[in-house]
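Read through the structures below before going on.
Derivation of every value follows stated rules applied to the coordinates shown; laboratory data play no part. Quick caveat: nothing in here was measured; it's all calculated off a predicted structure. Cβ atoms are built from the backbone, for glycine too; each structure is taken alone.
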Structure P
Amino acid sequence: MAWWIWVIVGLLLLGAEMAVPGGIVFLFFGAAALVVGLLVAPGLDLPAWGEFALFSVLSVVLLYTLRGPIQRRLKRQDGRAAEIDSLRGETAVLAQNLAPGAEGKAELRGTTWSAHNVGGEPLEAGQACVVERVEGLTLYVRGNR
């Protein structure tokens, strides 16, 4: 098989990795296809079944040796859940009046958020309030008194 076919297949698989959400799988198949293409390009003379066997072995080895460490590292670096949870206890400033149980807008860290008044007292625009929890893009706030 021509080396450039392996390179194209590898690039397509890497593109699929970026397009498909989830578990980091196509990355290793794409990398294996690129490696086979780079080995075949300078003249490694293998029959077609040998190239496919090399691709298969490389894919499985890369998948089983690197997937776990990469996923653990991404989860550790991502830290989005911890970062959002760290908003608890922060002070947000209301952009509009909020009756008890009502939703509106509040500003926190320079960004406008949806805000839900979980307290029993009405909150006024410009008032500082405490973030009790975050669900998605909604801050659940209570008066700061």
Structure Q
Amino acid sequence: MAQSSPPRVDFYLLSSHVPDGKLKFTCRLTKKIHGLGKRVSILVDSENTARKLDDLLWTFDQSSFVPHARQDAAGAAKGTAPVCITHESPSPSDPDEVLLSLLQGVADCAQRYKRVAELVDNDPAEKRAARERFRYYRDSGFKIETHEVSV
């Protein structure tokens, strides 16, 4: 019987702090993941952040389009768009789906995904929160990778 691989979490550490840098990198990472044929759930902290990210995904790259939708309280957009932005707790709709979390804490749905991406701004408070999430994932058996990235 084949053993399934452990879930994986990638921490993306922004090398500098710039206004909306985390959201801008979220757009780049979403474009890359979508380009690999995977569905993406982006979990944000508020409706305001969801709205900003929705707007930014329309404008961040003039040469391409990332098809996306915001999930409403009833989960209406979930099944229709390959990229879904939500501030509710999503569940993966297929095994290749990736959770991209912009939360300060561990997403309560993280264990349901085979792949999670955590974005960390270059800010002392965010780094402290990310260390706590790192410990949680390590203790939960996730395979962890870290990447330093620029915006």
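Which of P, Q yields -9500 for helix-only ellipticity at 222 nm (-39500 (n - 2.57) for each DSSP H run of 4 or more, over all residues; to 500), as computed?
Source structure for this number: Q.
Out of P, Q, which has the highest value for mean count of other Cβ atoms within 10 Å over residues 32-39? Please list the in-between numbers first.
Values: P: 20.5; Q: 14.4.
The structure with the largest value is P.
For the read-out distance in nm of label points 7 Å out along Cα→Cβ at positions 64 and 128, a value of 5.8 was computed from one structure; give its label from P, Q. Can you show the working numbers first?
Details: P: 5.8; Q: 3.7.
Clearly, the read-out refers to P.
Given structures P, Q, which gives the highest value for mean count of other Cβ atoms within 10 Å over residues 16-23? Working shown, then result.
On the way: P: 10.4; Q: 15.1.
Between P, Q, the highest calculated value is found for Q.
Could you tell me which structure in P, Q was used to calculate relative contact order in percent (Cα under 8 Å, 6 or more apart) as 16? Don't jump to the answer; show the numbers that get you there.
On the way: P: 16; Q: 39.
Traced to structure P.
Which of P, Q yields 0.95 for FRET efficiency 1/(1 + (r/R0)^6) of positions 48 and 120 (r between Cβ atoms, R0 = 35 Å, to 0.05), as computed? It would help to have the intermediate numbers written out before the result.
Details: P: 0.00; Q: 0.95.
Comparing all candidates, it corresponds to Q.
If percent of Cα pairs over 28 Å apart computes to 50, which of P, Q did it come from? Write out the running numbers ahead of the final one.
Working: P: 50; Q: 14.
Corresponding structure: P.
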